[in-house]
Structure I
Amino acid sequence: MINPRLAALITIVVGAALLRLAPHPPNLTPITAVALFGGAYFSDKRLALLAPLAALFLSDLFIAFHHQMPVVYGSFAVIVGIGLWLQRRRTAVRIAAAALASSVVFFVLTNFGLWATTSYYPHTFDGLVACYIAAIPWFRNTVVGDLFYTAILFGGFALLERRFAVLRQPVTAVRA
């Protein structure tokens with residue numbers, strides 16, 4: 001039988017991923033927040049990685065597959081790693097900093113991947129710089145969406161934990 005905390009976490013991850021299917025401005029989605037949240041809250045590292053990536057994959061079934069998927073999924077795997085770092089360090093400031101760092105990771109990796117795997121830009125340093133400069137207008141929505149959805153997921157679950165004791169993570173004894 002699945003424990004209530006795990007069921008709530010999975011429900012939140014799937015629910016947030018489904019929001020990706022709703023109409024939204026470009027790059028203003030909950031997926032980065034889902035990856036960060038999954039890493040920060042799933043105690044099983046495999047599940048922390050699997051849940052957000054599976055949610056991303058399921059939503060991609062409806063949106064479309066594309067040649068950049070390995071880079072996009074890889075960037076979200078790195079973001080799950082940032083979330084894993086947050087597990088024992090969850091404070092509002094660290095969560096906000098992790099969300100901003102996640103935005104930067106996504107921006108840097110996916111635009112590098114676009115430059116490296118397509119002929120949109122010359123494969124030179126100047127071409128790489130041009131690729132990053134052309135992506136700046138989308139970065140604003142990325143940051144706004146990541147901060148907004150991170151606040152919703154982390155703040156919402158913190159409120160749920162306060163309201164429902166069954167959702168709180170058991171405190172483990174520390175050996176001296």
Structure II
Amino acid sequence: MPRIAREVDDAFRAVTLTRLFLAAGAPDARRLDLELWKLLKRGSAILRAELATQLAQLPHGPALTLRGLACDPDPDVAGPVLEHSAALTDAAIAEMARCKGDAHLRAIASRPHLHERITSILVRRGGLPVLTRLSENRSANFTLDGRHTLERRLRHEADAARRREFRQPRHSEPHTLH
């Protein structure tokens with residue numbers, strides 16, 4: 001089967017499995033969740049990203065599939081799930097925060113009602129974009145020390161960025177002879 005035909009077929013199957021999952025009882029839902037995840041694992045990044053965006057909004061989405069999508073190395077796939085999915089536990093979010101890169105951490109930093117254990121990990125591991133996004137998240141919870149450390153790291157990262165910018169050679173305009 002040509003690649004484009006397989007991708008279209010996979011997309012239709014994913015939509016069908018998702019609809020069946022939403023209407024299923026517990027035993028069937030687990031089986032459909034596993035089947036959906038197997039399909040997405042071998043599917044294209046575009047299909048995974050599209051389904052991640054759609055599934056992340058569900059209050060009771062397919063937990064196995066959402067967990068797998070949250071682990072995806074592609075931030076376009078993992079980001080919507082890490083930022084929005086209610087199916088992810090705090091333990092799963094903390095695990096992702098400990099091992100993923102800044103693009104994934106930025107998505108986590110935007111999650112509503114972050115637990116202080118997760119914000120502490122983000123403060124320790126995140127770069128300036130992560131720290132900035134975390135500081136803008138009004139519903140995130142912090143320990144007193146965590147909030148202080150965030151403010152200190154933000155100042156330090158901003159100062160370091162200014163120093164790097166200052167050291168960049170300035171490109172002068174080319175000299176022309178008249």
Structure III
Amino acid sequence: MEIRPVRPDEHAALGELIVDAYGAIDPDVLDEEYAAELRDVAARTEGADTLVAVDRGGRVLGGITYVPGPASPLAEFDAPDAAGIRMLAVAGDARGRGVGEALSRACIDAARAAGRRQILLHSTDWMPAAHRLYERLGFRRDPGMDWEYAPGRWLRGFRLSLDGTPAG
């Protein structure tokens with residue numbers, strides 16, 4: 001498996017992979033507007049780094065968006081020392097093979113290389129497998145980052161300290 005920036009000819013495949021992955025977890029959250037946002041990989045490459053995991057044959061196995069700092073249009077935070085992770089997704093037949101972990105570690109490495117002190121992300125209650133991955137990587141829940149994006153639907157905050165300070 002190779003982790004690298006997404007190529008323009010992979011935008012459509014990655015967009016569909018993300019929609020399929022999120023829809024398989026909870027189809028009720030995929031209204032047309034959100035599905036269109038998930039599919040628009042090209043827009044995410046402006047001001048953020050979208051990475052893919054590909055197999056030896058070049059098939060896209062998963063993707064993630066690394067938000068390099070608060071100036072990015074994809075930042076959901078304003079902490080000047082932070083980077084972010086968004087829209088992690090892995091193809092159904094590639095789950096359990098370390099794809100999500102490899103993509104997440106690539107973002108952690110990028111944040112460290114950029115001198116960021118922390119990585120922030122949000123996840124929904126309907127993504128417990130992602131929560132377990134984040135916790136294995138050292139992220140900690142930060143309830144102070146939680147926000148209700150629709151009535152009864154919450155984004156849960158997670159924080160990874162890269163400089164040894166406690167999360168949250």
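Computed from the coordinates by the stated procedures, all read-outs in this text should not be read as laboratory data. In this text, all values refer to a predicted model and were calculated from it rather than measured experimentally. Cβ atoms are built from the backbone, for glycine too; each structure is taken alone.
For the read-out helix-only ellipticity at 222 nm (-39500 (n - 2.57) for each DSSP H run of 4 or more, over all residues; to 500), a value of -25500 was computed from one structure; give its label from I, II, III.
Clearly, the read-out refers to I.
Once distance in nm of label points 7 Å out along Cα→Cβ at positions 65 and 153 is calculated for all of I, II, III, which comes out largest?
For this comparison of distance in nm of label points 7 Å out along Cα→Cβ at positions 65 and 153, the top structure is II.
I have 28 for relative contact order in percent (Cα under 8 Å, 6 or more apart), calculated from one of the structures I, II, III. Which structure is it?
So the calculation was done on I.
Quick check: 19.4 is what I get for mean count of other Cβ atoms within 10 Å over residues 33-40, calculated from one of I, II, III. Which structure matches?
II
Given a value of 70, 57, 22 for Cα extents along the principal axes in Å, point me to the structure among I, II, III it was derived from.
So the calculation was done on II.
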